[in-house]
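Read-outs throughout are calculated quantities, based only on the coordinates presented, and are distinct from any laboratory measurement. None of the values given here were measured: they were computed from a predicted structure. Cβ atoms are built from the backbone, for glycine too; each structure is taken alone.
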Structure 1
Amino acid sequence: MCGRFYIDSEDELYRRFLERMYECDNDDSPPFSGGEIFPTDFVPVLDEAGPRVMQWGFARFDGKGKVINARSETALEKAMFRTPMLSRPASFSDARSGRCLIPATGYFEWETRGKQKIKYKLRPAGEGLFTFAGLYRSEAGAKTPVFVILTAPAAEGISFIHDRMPLILPPERREAWLGDAAGAAKLLTEGAREIEYEPAIQ
């Protein structure tokens, strides 16, 4: 799964991403978080129309809490995720749901050893800023769209930490993810598998 991630606000590519967002009409967007990102935080996200601020977490059907992740294996089957997965609005400006990319410079996971939990920081090998594959939608009463992060079975080298990991799309797959829905469906098994990790500073 992915329950926390990290954005290095000094990363050059991320700073360019923010500059692009500021060039858009985002004057009414709420402030977004930097550093370690938690569920329900507001963060800059890229959708088919460009960068904008979204909030992390879909509201559950029963209204009790948030859904922050979606399994890539069932994203085309589950009612909550099927519509965003297949979305291809005629007008991007009118989009109420769809696919998105969430920039990050690392994510966190915990290994359980008996009663001890060890926190690790993970990232694709050899990459700086990278992107999670995500889904977004508009919700009644929400000031911004909300998003979830897709997850996949963990790569072999990190499965001892956790059996799930975020679906991380390499740069050459990003345009296809945001574009054609049929093409995006084929990318649900195309995430990065070479992952670096190190103990996180507590």
Structure 2
Amino acid sequence: MNARAKPILVLFATREGHTRKVAEHIAAALRAEGRDVTLLNAGDADPELELREFSAAILAASVHVGAHERAMVRFVRRAREALARLPTAFLSISLSEAGAENESNAPEIRQKAAREVADTMNRFFEATGWHPDRAAPVAGALMYREYNVLIRWVMRRIARASGGSVDTTQDHIYTDWQALDRFVALFLESLDPA
């Protein structure tokens, strides 16, 4: 079986559900390019998942309190050697990246947020021992309607300090979908060099 005939794994770990939407968007973009895709939640992935059945893997994990979802950390630790044999990409989904991208924030706030994002990603790579071929931060979402009362209050305070929306009556999506599409296109180009 040639590599192109094998599906691409899109694996995600999420808490409130936005990273699932990011993963679904990636899967749709890959399918639009004629690729077979297997979309899985890391928390539901079979520990015996055979990564050799895939031609490549894109992993996406949300960040909460400066750490990526534990389900993704566990999966990557367990599958690190198998992942090293595949073309791979990692997307770190966070509100810190939203703060780094928010052009209305003061430069020092954007720089601080960018440092936080880089530090969080580096801690993930150190903790798992995995280094993907490509990695990128992605601005996440304030999922106010998914939060309990206490988390909603905490997230509203964080949003106020970092320039995010404090309107808790709706969710606020900060993901740049076009940038995500460009990331997927570049990843596909790396799989099929001209």
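Overview of values
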read-out	value
For Cα extents along the principal axes in Å, for residues 38-133 alone computed as 46, 24, 22, the structure of 1, 2 it came from	2
At a computed 23 (relative contact order in percent (Cα under 8 Å, 6 or more apart)), which of 1, 2	1
Structure from which 11.4, 37 was derived, Rg and Dmax of the Cα atoms in Å, for residues 14-61 alone, options 1, 2	1
Which of 1, 2 leads on distance in nm of label points 7 Å out along Cα→Cβ at positions 142 and 166, largest value	1
At a computed -15000 (helix-only ellipticity at 222 nm (-39500 (n - 2.57) for each DSSP H run of 4 or more, over all residues; to 500)), which of 1, 2	2
Origin of the derived value 3.6 (distance in nm of label points 7 Å out along Cα→Cβ at positions 6 and 174; candidates 1, 2)	2
